[in-house]
Each structure stands twice: as structure tokens, then as C-alpha cells.
Structure P
């Protein structure tokens, strides 16, 4: 991951350069390793680099040998080796996984993003055509914003974070995932069109447990492409524990293969060449990281998992005061006032700083599973399989406003990259096309939330198989991250908000908020903190969507999983 900033058709571009560099510096936390910029015609591309692949030769913006194309990318392209093989006529200049985007554009134009397998946001400028295109990965794992200014109506601005645009732009959007912008038409069009995208079309294919398991294993394997020390976020919940278990096996397998056959075996396992071998990072054993308040459920579960799968585990604690003290910084980095996102992001933000201090630059994380499989406990209230499926699709579509935003910005605040195997394109294609009847929570039949994912990795019927996880973890009830780090965390946030916001303030929301009115003191408190960070609050707020359970299903308004009726330690709602 990195940080990008671009201004297309900017009048007086040379004098604007200093302003562009100032805007780019605002996201240097995303790319502390190096900075670069390119000016062509009246367009400037700026890049703040976090080096993960192609350490010696991956500086950006990348300019083609003929100087016709310049490119700034934030992300990782996992199929870059195959793309290089398919585009042999292009004179590649580096080992960067992002460079193939230029020849893809030359060959396919705005269809280029269709051929990428990875997480990305990029801006490419075609000098001869005075044309810019920008694109974002299918689900929005990587953040990207686009802005316009009434002062310069032809100028288009792009940036990895909102804070780069608020001074220049009076109209800002969160760039839609799976879309590409073309300055020739000044339109943004969808390039990602899987058959499951229409939630009204309910799939009928029965679950294939082996296919689910093998596709997720492949998704993890390709994300081990790195030349730097890496690890896994391990909360002790099902999702992070499965990713950690698979990554631990792949790391051990690669280490053993290197001992036998050298780099070629490692290339086969990790999908990278000799410049990006898995063990150039120096880790032959996987490191795992967890955080929570002292005695938190997640810390206890994570310790069990780490011992079982054989990781070098790092368990960190924080206090309620630590979390409250960090709130303003967290909201500044997140660029949202969504209650659920802020609750979960604060511990992740604190943990990311600890991880970076321990020399790690990339981690695997478990985001996306709950949306794909209907894992949130409120899904137990779904009236039908069809509505269950439609809600899954909608949650996946909105991930870029919530969990993807959290995972990206909480980690990148400290120059740490998070990769999310559950949002692999092929894994999504397999699992979003499963009959939702197989996903339903049926407690009477022993089918708890995400049952099919659990069953796919349950080897208890095979006496010769090595278990992936302890059974009590494989079938541990869903805990949302903000609950699992310690139940007193959310309670403490509510108490602090109660002290900070009066009843009168809550009853009289600010006129500029329009219809987006906070209904709790906690939500009101966060919105005020957001407004203080982003004075151009109307334009900034247009990029925010709040995460709430499905009210039509009779769900409690508070997004905490403890308000679900099936939670083992549910909150008394009387």
C-alpha cells in the first residue's frame, strides 16, 4: 500500500506543484519509505511509497520508457508475474507488481482493471491524449476519493485520503469500488460485473466444502507475496484464526521447500520471483498479533490459537484511557463518524503502531467473511433465505464504507499494509454463488453463524488430517472486534459520550447535518469530532455511510453483537 494524490488539468500547474506536494505530505504516513512526483502537461501525479514488493526498483510514479504514460498506484497486484508473461512486448523497467498496468492500458484502454487480481487504486495519465483514467479494486479494499472544485470546473482531483482534498474541493465522493473513471467522457463506469452482484438473483448451487476450503487457501497463498517481514492479525475469532492457520501452514511449507529445492519451490508457493521470495523477509515462522483490554475474550482465544498453529505470538493490551486518548487521531485517520467503525478501529489503530514498531510492514486480516456468509448475529433474524442473500450482497457492496475502510486506514496510519484474503475475487465468486439456504443460521440444527465456513475446515471426520484449529475456536460464537477486545470498551465509550454531550445538544442537532441526525450521544460526539477535523464538513460528510443492523428485521439499533438475542452474553435490553 501507498498514498497517491493527483490533479488533472490544473491551471498554472508549475505554481500549483508546491500545493500538490503539501497535500501529498498529508498522507505520508501511508508511504514513509519514499516520495515522488511527475508533471506532464497540466497534470501532476504524486506518490508516497510503502515498499513491499520491488524494494530496489519500485519507485513511483512509474513513467513508461517513451515518456507517454505516468502511473501512481496504491495497492498490490497479485497476478503481476502472469501479466508480465502475457505482455512480453513491453519493455519493463522494474520488478514492481504495479508496472503491468501501463501495458494493460495500452492494450485494453479503460478495460485494463478487469485483468488485475489484487487490491488497488490507481491514476494513469496518457500524455499524448491528455487523458486520465482512475480505477479502484472490485470491493474497495484500497481507499480512493475523487473531488471537483467550482473554482476550476475542468480540474479533477484524486487522493487516497479525504484530507488531501478538503481544501481544494467543494464536491467529493468516495470513488466507487469496481469502477473506472475516464476523463474523455468525465464519467465513472463499472468494470466489475460478477453474476452475484444483483442481490435479487438468488443462487441455487449447493455448498462444496472442499471448494470453499481450497479457494481460501489459494487466496491466502497469493497474499504472501512480500519482500518484507509480515504477520497476521489474530483476534481469536473464526475469521482471523482461519487466515492465521492457513498462513502458518504456507509459511512452514515454503520454508521446508526452500530447504529442498531453493527459490523455484518458493516461487511456486508464493507466486513471486527471486526478487520477491517469501523468505527474503527473513521470517521462517509466522508472527501473530492480538490486542485487547486486560483479560479480554479475544486475547484468551488468540493465545490458544497461536499455541495450536505454532506462531510466534505477540499479545498486547491497552487501557480504556489509551483508547479514549486516541479517539481524535483515529477519527482524523479514518475520516468517518460511523459508530461501529470507530469502535473497532481504535484498538486496531493502537495495535498497528505496536506491530510496525516490531519491524513488520504487512499483515493478513480477516475482513469480509461476515458479509459473505451472513456472520453478524443479527442475520439470525432474516425472514427468508432470499432476504438473507440480498443482505449479504448489500453488505459486501458497502464494505468500502466500513470494514475495508477500517482495515486500510487503521493500519496505514502507521505505514502497515493489511491484506484481506476473504475478499479475493475467486473466493467471492465461489461463496456468493452458494445457495443461501446453506448459509442460514439454524440453531436447532446446530448450524451457527458461518456454519459452512466452519464445516469446510472441520477435519474431525478424517483421522489422518491435521486439524486447522481447536474445535472450541472453530465453533466459537461470533464476537464483533469492538466487543471481543473487552466488553468494557464499548461501555466506556458510551460513558465518555454521556459526559461529553448534553441532553439538550442531542435534542438539537446542528442544522448543517441535514437529515443525517445522530440518535445517540456516542454518535453525536463522534460527529462533532469529525467536523472539527474537516471544516469543509458538508463535502467530507458526503463520503460517510453509517453501519447499522437491519432495522426491518427487528434488530436493536446498537450495532454491538451483544444486543443480538442469540449472543451468549447479550445485553439486557429492558
Structure Q
């Protein structure tokens, strides 16, 4: 696809102009009788499908970030995050705006894909069959991506892969979850057999995207044999590799890495850009710090001996950031870290902020001396915040947001094989490649990182939960993990704690169980709850079993009812 076409369409799409092509808001919109007649028009339509990967919410942040921080144990948000903050607080309903927009957004992408796939034959006389096939299978993979969000968020959902020209025919029934998953996996398997081994250009669908998504969907559905097979095919394909520097991967320098499989693309000058520096950054630089990690996230990172901090002999609560998995400081800005030229400090008595050379910079807006201080938990997300943007007071970033990467494939393979009880050297290798990269060493250098050698299935199940939590922190996968593992009702209904205010006097370490649940029972007094300025969702609420699925938007149910049809709600009293 020509880059100038991509840019023009981005501009049209993001400025909200009406267009027969772009105004595909549902499954029921008619198709233009003369469009899709040549390759340029097909490329425009395909780019419209790709644009639906851009899924933004509060502060124009990727909704995946709101999901992880607003409704899991890894982070906290305040205000304007598409309803996921309400989900975390237990105050959500079928009328919550975030669920409405999520449901509609995914079906918009599905409608665009269906429109393209079912109209390809119009250009058969002027476009080569090979090109038609590639467009078709790229669109099929993207449609599967949209459907996998719907089915794992809402359960049974209406399913359609055709064009609906009569609005009455669009009142489709909810289809059993397993059947939708069957359809998704079938499409991805077909696409994987027909797509090229490498992408035609960056951020385009190719074979490994289809295989990787197939592996993810199968894992989420508990179909471990399929997950193992598809992920192994990606590994053996040899097209992907881990980026050598974990921290760099989520910065502009990491764009285009061979680790990235699929990304939400952003380009300066074309459409809204995510406000990671504003939402996650330091208030010293004028940011708001409305998306932050929790103490339980910090405490989930292992010590360098490979043990959780409640079991490690090298962990010292008075020096909690020493001897820790390097991904802690690569992902999170901890007190006394150097960031953007300053020494970050969140202690409430820290009234001034210093530059890294020790000179005074000015008032410390990251301390508790201002209302809604930046670091109300005491930490900031480093991942995706973009240090350069902070330093020049730029509130946005055009760094692509990674939707799937090779590390996930390796961990999918390891988990699937563990669940199949087929634990062998390939499982250890997959795990250790991810862990070695965190330490910046080769997988063979087992003396320089805590390599996994155990064949105990129970131990490895615990390890994979911890590994995914820290590897994919703030990337949108935790929301699904705690639900498919059926541990959300354990890890969520607790207060969210902030930092220890005075590390020198810290005496206690939280306990961490086999599911990675970090418990502060009996040692709450050591941590900062910030009770005077606490956000309503700083205490997570989880209604079990209701909250394992999101409610179908009430507006959808009302539309069906107004047209004499029924769309059942998920159970739970919505």
C-alpha cells in the first residue's frame, strides 16, 4: 500500500469527515455500488480496517492501558478512562460509556472488514488474484482480532461475516462463545496458510500475526494443544526475535523491532496521538500522572535470585529496589530514579526537586504538597511515557503501541506446554529467553540471570503467572489473564496500596501466594494509603461471578427491543 494513501486516509478518518467508505458504523451499513473497483480503492478500504486497531479512550490513551490500570491489580487511574475505572470500583453498569464504545468500536472494525472481504470480486478483472488474496486474508486476521476482544470481554456475542443491507437483518442473536471462537480460529488458520512469511511493510499483517493471534485465542479459550502448535510454528518460522533491550522496546528507538508482531500505529501530524507523557508522566514537567502503577505491581517483580520477594534472601525491605528483576526499573519510575534530568521523589516531605547533578530545580509537584499529587501511589509508569517528550513538556507521543510481540508467543508456548504436562527443554528455553533478555544477556549465560530448570508443574504454573504479569505490565494483557485464570475474584477486591514512605524503617514484606496475589494483611500500617486524597476506585470491587464478563451495552439491548427483537443481557443483575 502506498504510504501517501495511508496518510490521506488517516487524516480523513481521524478528522471525523463523513465518507461512504469510512462511515461503516455497524454491521448493517450498505455498500457503495461502484466502489472496490480497483486496487487503489481496495487499499483505501483495507487501511480503513487497519485504522480500527486504533482504540483510544481517556486522554486519547489506548484502551488497553485503561483496562490494565483501571480494572486490575497492576495500576490505578483517575477520571475519564472509558468506564474501566468504574469497573475497577465496582460501580459499572450496562449504561457505562466505556462498554458502549468498546462494543461499537469492535463491530465497526468488523463491519469494515466484512464490507471489504465480500466486495473483493468487483476488482477481479483489474487486480491480480494474488493481491486480492492478500487483501482478503489481512482483513480476515483483523476481523478475528476484533472478534477476539468481543468474545473474551462479553462472552456470547452476535456473529456475522457477511454484508447486511437490510437493517432488520442486523438484529442478530448472540452466538455461543465456543462457536465464535471456532470461527475465529478457522479464519486465522486459513489466513496463516495463505499470507506471506514477512510483512510487505511495517505494521502490516503477515503469517506470524495470524499464527500468533491463533495461539493467543486458543490459550485464552483453554485449547492448549492448538496454542502450543501455533506458537511453535511462529518460533520455528525464525522471522521474529526478542529486542535486545527491554526498556528501549517501548520507546521510539524500539519501533520497527523484529519483536513486534502487530502494533497500534501513530504518526505525528495524522490524527490524535496518545497522551502517555501527560497521563503517566511527572508533574514536575506539567503532566497529570493519572495512570500509575500500584505497590502490588512493584512487589510482583522477583529478586535477582529468581524468587518472589517474600522468599528471597537477597531482598531487603529497607532497600526495596535493589537486587530486583531489571524489568522493575525498566517499566516503573521508582523513588530516587533519574528521569528526564531530575531525581524523581514522591515522599510527601520532599518539597523541592533536584536535577540529576544535585542542583535545585524548583518545587516538587510529585510530592504530597499539592492536591492530587502526581505520584499518589509513589511511582510512575516508565513504559511508553517517553522521556524525551517529558523533557520538552510535550504531552503526547507518536510511539506505536505494541498489540502483540514475540515475547508473548514464547510465553504462550511455555504455558500451553505446561498445561498439557509436556514439560521439556523447549519449555525452559522459551521461558529463559524472555528472562535472559530482561537481564540483557544470552539465554546460554545461565550464571547471569535466574534460569528456569524445574519440571514441577505446580511451580511452573506459579512462575508463568508472575512472568506474564511483569513482562506485559501496562500492555493490556493482565485484564484477560486474571479472568481466564479465574483469579480475578482473589486479586481484585482489595485496597490498592502506595509506597512505603520511609524505606529505612521498613520491617515487613508482603506475602505472595501461588497465584501471585500480593497480600498486605497485618502490615497495612507500613504502606501509604493516602486516605485524605484517596480515589474512589483505590479499593477494588469484584462481584463474583458477574464481573468475569462485561455487560452488553444497554443501548444495544434497547435497539433490539425497539425493533421487536431480543438481545439477552449477561447474568448479574444489570
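Bear in mind that the values in this text are calculations on the coordinates, not laboratory data. If you're wondering where the values come from, they're calculated on a predicted model, not measured in any experiment. Cβ atoms are built from the backbone, for glycine too; each structure is taken alone.
Give the label, chosen from P, Q, of the structure having the highest value of relative contact order in percent (Cα under 8 Å, 6 or more apart).
That would be structure Q.
Figure out for me which of the structures P, Q the number 74, 51, 48 belongs to, where Cα extents along the principal axes in Å was derived from the coordinates.
Going through each structure in turn, the value belongs to Q.
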Quiz prompt | Which of P, Q leads on mean count of other Cβ atoms within 10 Å over residues 423-430, largest value | solution = P
Practice problem: Please state which of the structures P, Q yields 3.4 when distance in nm of label points 7 Å out along Cα→Cβ at positions 287 and 551 is computed from it. | Solution: Q
